[in-house]
Structure 1
Amino acid sequence: MMTMPSKVVLDTQVGALVIVDMQSQGFPLARSAMPGVKEEIRLAMERGWHIIVVEYDLDCAGETDGDLLAILTGYAHVHRIKKAHDDGSQEVVEYCAEHSVPTRVFRVVGVMTDVCVAKTTSGLVGRLSDCSVEVIKSACACAFSRYDWNTFPSHERIRLVD
């Protein structure tokens, strides 16, 4: 079980962890990304970053995995938002603007790497001219047993992190 930092000082000059579609009921592959996502949550909480949980708004998808929600319980800077399409960047950007969430740096994790993670990542750099996005490869999963990261969208402000 992960322990929460005793004192969190929010660094407003950084950004947010964006967790995409970790709804294991509708996306069973979410379970394979779980260890990496939990580690990214730990790091974000340690840093005092905002954590934005993006859920696909489909009845069959269910909620974000209960293990992740349990870890996030009580953390002051966690936000759950719904998206209607593969690309959740519009909802993330709107939420950040409405709630003064920093948008300089995003770290993106979740499923499906080749669809929702890729489209949300591309959408963020397309919508925000001054942000950079780090995609944490060990905290992503897709339907292919081995994702070819060379096919991930390329942009000067997108960085793939091992």
Structure 2
Amino acid sequence: MKKGQAEIFGLIFIVILLIFALIFFVRIKQSDDSSVTLRSSFRANNLMNAIMDVNLDYLDKTSLKELMKDCLDNPTKLNPNPPPQKIKSDICVAVEKDLTDIFKATLSEIEIYQFKGSLDTITYIELFNGVCDEGITASPVRLPRNYNFELKLCS
């Protein structure tokens, strides 16, 4: 084998090693992103399940889920002060306060969230602490009579 042929084989060998290193790096990088997304998805779903299962003793209701359903059934009341207008019901005010307290206790200060509670297609409960265009959405909770609850976490 001549000197030029040996140099070309060495160069080809180096190029093949670089290609394999690049493929290996890309695979490792992809798996890191997917595990972060998967952990965030688990976190969003766990938070949503915790919200649905949290127990409160408020107005003879035992769970936040029941309070949210009552809020969706009776979202407003008439303001006793003139001029007559509809304002949020006491149950909805309590629900929003409890949800805000839960989000403050479980999420970091820089983490953005959006929570929506709707009956049929009308959203009555909507809490957020910033603009959240893209993020991890928990599996929506759908209950009989078309109650829908959605949570989205953004970073």
*Just checking, which of 1, 2 has the largest value of FRET efficiency 1/(1 + (r/R0)^6) of positions 22 and 70 (r between Cβ atoms, R0 = 30 Å, to 0.05)?*
1
*Can you tell which of 1, 2 yields -8500 when helix-only ellipticity at 222 nm (-39500 (n - 2.57) for each DSSP H run of 4 or more, over all residues; to 500) is derived from it?*
1
*18 is what came out when relative contact order in percent (Cα under 8 Å, 6 or more apart) was calculated for one structure; which of 1, 2 is it?*
2
*Suppose you compute percent of Cα pairs over 25 Å apart for every structure in 1, 2: which one lands on 49?*
2
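Since every read-out is calculated from the coordinates, none of them should be taken as a lab result. Keep in mind it's a predicted model, so treat the numbers as computed, not measured. Cβ atoms are built from the backbone, for glycine too; each structure is taken alone.
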